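What follows draws every value from the coordinates through simple rules; no lab data is involved. The structure presented is a predicted model; accordingly, all values stated were derived computationally and were not measured. Cβ atoms are built from the backbone, for glycine too; each structure is taken alone.
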Structure 1
């Protein structure tokens, strides 16, 4: 916040005193000095405390202590793998770093008047082990199983398009080529690796042609059973009527 020297309102015909003029000149100089101050470029290296790998989906926020400014930092990949905020005025800030599955990091940060970038390292501590669900839509079931294993996830349930449950531990060869039509949870969701994934897959179309029911009138139960089986039909068990 800029504080100007005392300025006096003047009216037409009032004399301009040297004090009033000097205060005006000093105010202009103060404004130019503030505008010409170097504004910092901040670089935040956010890493996992366990394996030192970059945390690429964090939210990095800067809040000025006097409440006049808040800024966010954007992730830059490539060889940098860090978050950057450019044109940050010098001053005292509160730094807040948040990421899914990690404890929130809070710290005080002093931004200096410097031409070069100011780098800060932040290590995040995991609070729970979570894995991001891959997009499996259109994959063959065999391909989806490989992708889940690579993401440290397990296949908990398979349902084909006819509504049949297929045991994940014993997938028939003809089913392995079925395509994934839907997945639970959805792609991109964070989940616990202990929770199984559910996949809905396509199934071979089964066409059953209609058959003509033979004439059974006058036949015994055994004769009717043989006649029906000859055309691919089954005879229901006889109904016993209690008297």
Structure 2
């Protein structure tokens, strides 16, 4: 689990709920069904119109990454590539076939299969870089779903506030209702701005960073497989791959 994400979620709740209590508004002031419908339902309506179904569904598939990032261990990748390189130099590429059966990463397994099958280094690079590019673009577009939610939510919050003020204007003859009505109207703005800045936009940015880290690890795998295909010395391979680690 990502401790920073958990801490951030807890602090976000403390900021909103604790702030409301400390300001004297109380927790009840944050609950407004009408504002919830306008902001939450309206925001999702906007993103559904904007986003293709496959991208929308993929967004929720990758969402758990903010709590448990699926990023490969770069040190483990280097160790594995060096081991494969040593096997290939001493016993030949065909002796890497047992590694195919135990390799869990589909990307590394595909690259290793091409290597064992005797594909040319440039062909391996071309195929795997295309695979990487397609997955990276698909995941990045899915991360932008949360970015879109963060863009639309504040606007829907303003719409909710305006609708609430319209209702207040209809009760100008009854001053006793004005204070409560105005407070309820601005609850929608809190929903929109709060959800956008404490959840949607941070989620989008974190997913983008995770996707970059995944792509970085895959680039290491490509370079490692190519080096093995070209018969590079395991020690030189290790030195090359360590250059990926900042």
Inset, instruction - Can you spot which of 1, 2 the value -23500 was calculated from, given it is helix-only ellipticity at 222 nm (-39500 (n - 2.57) for each DSSP H run of 4 or more, over all residues; to 500)? - result: 2
Legend entry - When mean count of other Cβ atoms within 10 Å over residues 96-103 is computed for each of 1, 2, the largest belongs to: 1
Legend entry - Identity of the structure behind 1.00 (criterion: FRET efficiency 1/(1 + (r/R0)^6) of positions 48 and 104 (r between Cβ atoms, R0 = 41 Å, to 0.05), calculated), options 1, 2: 1
Legend entry - Answer label among 1, 2 for the case where relative contact order in percent (Cα under 8 Å, 6 or more apart), calculated from the coordinates, equals 33: 2
Legend entry - Origin of the derived value 1.21 (Rg/Rh (Cα atoms, Kirkwood Rh); candidates 1, 2): 2
Legend entry - Origin of the value 18, 21, 15, 14, 14, 14, 4, where P(r) over Cα pairs in 10 Å bins from 0, in percent, for residues 184-223 alone was derived from one of 1, 2: 1
